[in-house]
Structure I
Amino acid sequence: MRYQKLEIWKKGIELYVACEAVAAERCARRNFSLGDQIRKSALSIPSNIAEGQEGGSDRIYHRHIRIAIGSAAELQTQLLCAQRLGYVSQEDYLNIEELVGDVVKPMYKLRGYLRREIMASSINGKR
C-alpha cells in the first residue's frame, strides 16, 4: 500500500476529516443531502489518489488524479453553497478552502508529471 506514504493522500484524509466534522455538525440538521454530498466529494479525493496509485500504470493513476481534482472542484462548490446558506461559518469555509488548496496544488503538479510520462511512453512505444 504505497499510497499511504504519499503526503498528498495524507492531506486528502485530513481534508475529509475536516469536512466530515463540518457536515455532521452544521449541515446534517439543516440540509442532509448537501452535507452528504460534501462528505462524498471529500472522501472521493483521497480514495481516488489511493486507487490511482495502486492501479498499476501511469494512465490509470492520471485518470484517478483527474477524478480527484474534479471531486475537489465539486467540494469547493458545495462548501460555497453551504457557506452562503449559513450552514458553514466563514471561518470553517476558509479553513477547508485552505486544505483543499493544500491537496489540489500538488495534484495539478502530479497530473502534469503523469501526462509527461504517458507522452514519453507513447513516443518510446511503451504503453
Structure II
Amino acid sequence: MRESERRRRNNRIRRNRQLRRRILGTISALCMVFLLAVCFGSTYSSAHEENDTVYFKYFESIQVEEGDTLTSIAQEYADFHYTVQEYISEVVSINHLESQDMITAGQYIVVPYYSSDYKY
C-alpha cells in the first residue's frame, strides 16, 4: 500500500471516529435535556397549595316537579364550574333532549354536580 493511500485511509478512519463522537455527544446532550425537563416538570407540577380543594363530578337522577324549568334546575344545581347556560346545554346533551323546553313534570333527568366529597 502506498503512503498516500495509507494516509487517505487513516484520514477516513479519523473522520468516522470524529463523526461518531459528535453523534454520541449530541444524543447524550439531548438525553440530559430530556431528563432535566422531566425532573423540573414533575417538581413544578407537584408544587401546589395544600388548601386547594379538589372537586369531583357526579351525576344524579332527579324527578322534574311541576313548574320546574331547566333554568330553575340549573340555578339550583350549577355552581362556579358552570354558567347557567353551559349547565343547561350539558343537561340537554346528557339527556338527549331536543330542546330546552322538552322537560315535563314527572320525567326523570340526569343532572351533573360537583362535590369535594369523594364518593365511591
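Every number in this text was worked out from the coordinates using simple rules, so none of it is lab data. Treat the numbers as computed from the prediction; the structure is a model and nothing was measured. Cβ atoms are built from the backbone, for glycine too; each structure is taken alone.
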The value 2.8 for distance in nm of label points 7 Å out along Cα→Cβ at positions 12 and 84, derived from one of I, II, belongs to structure I
Calculated from one of I, II, distance in nm of label points 7 Å out along Cα→Cβ at positions 36 and 100 reads 5.3, and the structure in question is II
Distance in nm of label points 7 Å out along Cα→Cβ at positions 20 and 52 gets 2.2 when computed on, of labels I, II, structure I
The value -18000 for helix-only ellipticity at 222 nm (-39500 (n - 2.57) for each DSSP H run of 4 or more, over all residues; to 500), derived from one of I, II, belongs to structure II
Output 1.9 (distance in nm of label points 7 Å out along Cα→Cβ at positions 4 and 60, calculated) maps, among I, II, to structure I
Across I, II, relative contact order in percent (Cα under 8 Å, 6 or more apart) reaches its greatest value in structure II
If Rg and Dmax of the Cα atoms in Å is calculated for I, II, the one returning 32.5, 105 is structure II
